[in-house]
1. So P(r) over Cα pairs in 10 Å bins from 0, in percent, for residues 292-387 alone, computed for just one structure, reads 15, 47, 28, 8, 2; which one of P, Q is that?
2. Taking -15000 as the value of helix-only ellipticity at 222 nm (-39500 (n - 2.57) for each DSSP H run of 4 or more, over all residues; to 500) derived from one of the structures shown (P, Q), identify that structure.
3. Work out which structure the value 64, 50, 43 belongs to, where Cα extents along the principal axes in Å was derived from one of P, Q.
4. Tell me which structure, out of P, Q, gives 23.2 once mean count of other Cβ atoms within 10 Å over residues 172-179 is calculated.
5. Compare FRET efficiency 1/(1 + (r/R0)^6) of positions 124 and 356 (r between Cβ atoms, R0 = 25 Å, to 0.05) across structures P, Q and report the one with the greatest value.
6. Once distance in nm of label points 7 Å out along Cα→Cβ at positions 324 and 372 is calculated for every structure in P, Q, which label goes with the largest value?
7. Can you rank P, Q by relative contact order in percent (Cα under 8 Å, 6 or more apart) and just name the one with the largest value?
8. When you work out FRET efficiency 1/(1 + (r/R0)^6) of positions 188 and 300 (r between Cβ atoms, R0 = 30 Å, to 0.05) for each of the structures P, Q, which one comes out largest?
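What follows draws every value from the coordinates through simple rules; no lab data is involved. None of the values given here were measured: they were computed from a predicted structure. Cβ atoms are built from the backbone, for glycine too; each structure is taken alone.
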Structure P
Amino acid sequence: MIEIIDKQSCCGCEACVQVCPKHYISFEEDLEGFRYPLVNREACIDCGLCEKICPVLKQEEKKEPQDCYAAKNNSEEELLASSSGGLFILLAKAVLKDGGVVFGARFDKDWNVIHAYAETYEDAKAFMGSKYVQSRIGNSYIVAKEFLQAGRKVLFTGTPCQIAGLKNFLRKDYENLLTVDVICHGVPSPKVWQMYLDEIRRNASNGEDTVSFPLNPSLTEGNVPSDKYQIRSISFRDKRLGWKKFSFVLTLAKASTVGKQNSVSFSNMFLEDPYMKVFLKNINLRPSCYSCPAKGGKSRSDITIADFWGVEKVLPDFDDNRGVGLIMVNTDKGKDIAECLDIVCQKVSYQEAVMSNPFYFRSVNLHANRAKFFHLIDKNDSIIQLSERMLRPSMKIRVKRFLSKLKRKIL
């Protein structure tokens, strides 16, 4: 049976929950906001299926992709609505055109990130754009298997560990399955994400200019059944200022006294946003992300997609600051569908592809303040202030920097 002693040994893919024939495994959230399996030990029949399909216990060998391409969607609308090159939606359309089903991560009504499926283009658009929160897989593997056995084409997208979990869960290859993963930095805590959203809502309702966001109130038609601000939209990677200066943008709304809807937009440069800063510094990530079991092609996905960071160095004429995607073709099946996409692309070497994308093949480093951050989150009213505090250099480092500057001035 699955027994989690070291939390780095669970990536949270939920494959074990879905494979249990007696439904004796549940997922419970810990104090950090990550979910882990809990086995009913007295009822367990010791079939061993949960251990056989665990992507941490059953890992594949690393494998380089067959081919790599810098690519962009030819549709201006889809390109600008995407985080990078607009590649996901093209893959989704190719599968939907054949009567298939698309699985991906979207927001639910409470702005949690969950895995779901879509059978139409409009529904699949909810899966577009990056979402820097660990998604809940739920019973998506089970549902995907039912579609596959019914003969439907299935596109399943997710992080490398989620794709590895799906492949292990299925325990066989399906010709009608296309798997696509992303180059993953790591997955942040859903609890921290919700605390951040709560603070933004609270500050907006109190009339505060949250974390130096520009406050842009506007009036639009509509009714909001609350006297407090409710979130209406979230974009982690808004490209209105360009792909390289993308922003975190959040829109809230509440009913005004004149029966209209008072909307407030918050925006912050991605690298300056408090939530994104602790993400990029590896403070709010799941423990398994520091020793990921699915890096370097171990997920066995058909295609890997990502932003093509560093494209301006590799293909300067290809970069127009509207977003360039990276396609890594891992299988013949992936190659067949990639060749049919409506894209403009240029082939690059594996070395050029990973030059500025090192997290394709290696895990992030553990931040020294991670344990302290999670120890203090329930003791602080402001997750924003705590985030800034955890990122502040220590006194030793500040003194060292001061002395270094002083030395340069003297010289």
Structure Q
Amino acid sequence: MRHGGNLRWLNFSRELLLRGHRVYFSINRHPHDALAAQRRYLEELRQQHFLSGVLELDYSLPPTLSKLAHALVLPSLTNRCLRRHQTPVLSTIRAFIAHRYVDAILLSARPLLFTVPALSGELPVVIDWVDSFVLYNRRHLVRALTGGALRSLPAICRDLLAHSFQERYYTRQARASLAVSPVDRACIAGVSGVSDRVHALLNGTDARTAAAPPPKIANRLIFTGNMSFAPNHEAALWFIDHVLPRVLARRPDVRFVVAGRNPRPELAARASGNVEILGAVDDLGHEIARSALYVAPLISGGGFKNKVVEALSSGTYVVGTPMAVEFLPDSVKSSLLVGDEPEALAGQILRFFESPDAFAPELTRLRAMLQEDFTWARRTDQLLGILCGLRDRHPGELRAACH
């Protein structure tokens, strides 16, 4: 549930089940998966009413063929070469659709994108891209060029080209596509050239007012996330190396806490008297709630920053880079503390610590807005609206979703 994609799909699924729909998850088996443990976990989720059931697929390629598929950047050519391995998977999915009376597919697993052109003529297929990999690689390319990382340029350019072809081809094949932020949506729409079929569908939040919020730890900054994820790792290092020294020069009592799974050795080595690398914690929300200020120093990546919304929902104000808040509506974004360069970001942090209580009324307003507008129920209304729009263009389809 801490994985961003799982958070999105399971919450949508739960909301749809509450409205009387059935939602089945398709899981692609991998040889190295702990299948027994995975099946137990999925059964627990079914019993907790997060999903109706599971379709297990077995789509894998021999190593040599897998390397060939990786080298072929054109999706149509790749699918032609892999057709013999893809056909049994499509047969399994078609049998499941017929048996369970499935009337729409939402697909997010990129290895299974080959199913989109094969099935979109039979029933509505919607791609949930979540994040645009084209956007990610464009930003990665800029950072490599400005940082002088010339050796990484061929791999980045290859990935950028491959994902550009992928997002263009499959977005044009699907009935509709979703992205988790307006920035990702704009990128996919531009690459695909079918803007009217690409929708921004943001995540929701389980924002609740805590009965007894923990007391704040004065002068404590916190940043959270899976620290093996490159944008989080890069953000933490950039903040520690370039921003925190400027803060400590004026406020030597400030402590910066990094909480999240799998910190890389390079980040763990930054631990010091003013920097604490916690790793995985039992309750991330509690750690955020008792911090004075949440820092989102993101300098790469894209998508919806769950961490920013979780911080505001936990009653902790947010300071961050423009990239960290770009997904938010202007009514929220304009109320946060934003700095694009190390000096500017450090200045915003020092501004907060000069008078933390002055930000309390605005934080109360932001929390109320999130509890009203950023709910999974409202996001599910939007999802069903998109699906029903497909029904209007293709009468007779999606009857269950739209009644």
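1. Answer by label: Q.
2. Among P, Q, the structure yielding -15000 for helix-only ellipticity at 222 nm (-39500 (n - 2.57) for each DSSP H run of 4 or more, over all residues; to 500) is Q.
3. Q
4. Among P, Q, the structure yielding 23.2 for mean count of other Cβ atoms within 10 Å over residues 172-179 is Q.
5. Going through P, Q one by one, FRET efficiency 1/(1 + (r/R0)^6) of positions 124 and 356 (r between Cβ atoms, R0 = 25 Å, to 0.05) peaks for structure P.
6. With respect to distance in nm of label points 7 Å out along Cα→Cβ at positions 324 and 372, the highest-scoring structure among P, Q is P.
7. Ranking P, Q on relative contact order in percent (Cα under 8 Å, 6 or more apart), first place is P.
8. Across P, Q, FRET efficiency 1/(1 + (r/R0)^6) of positions 188 and 300 (r between Cβ atoms, R0 = 30 Å, to 0.05) peaks for Q.
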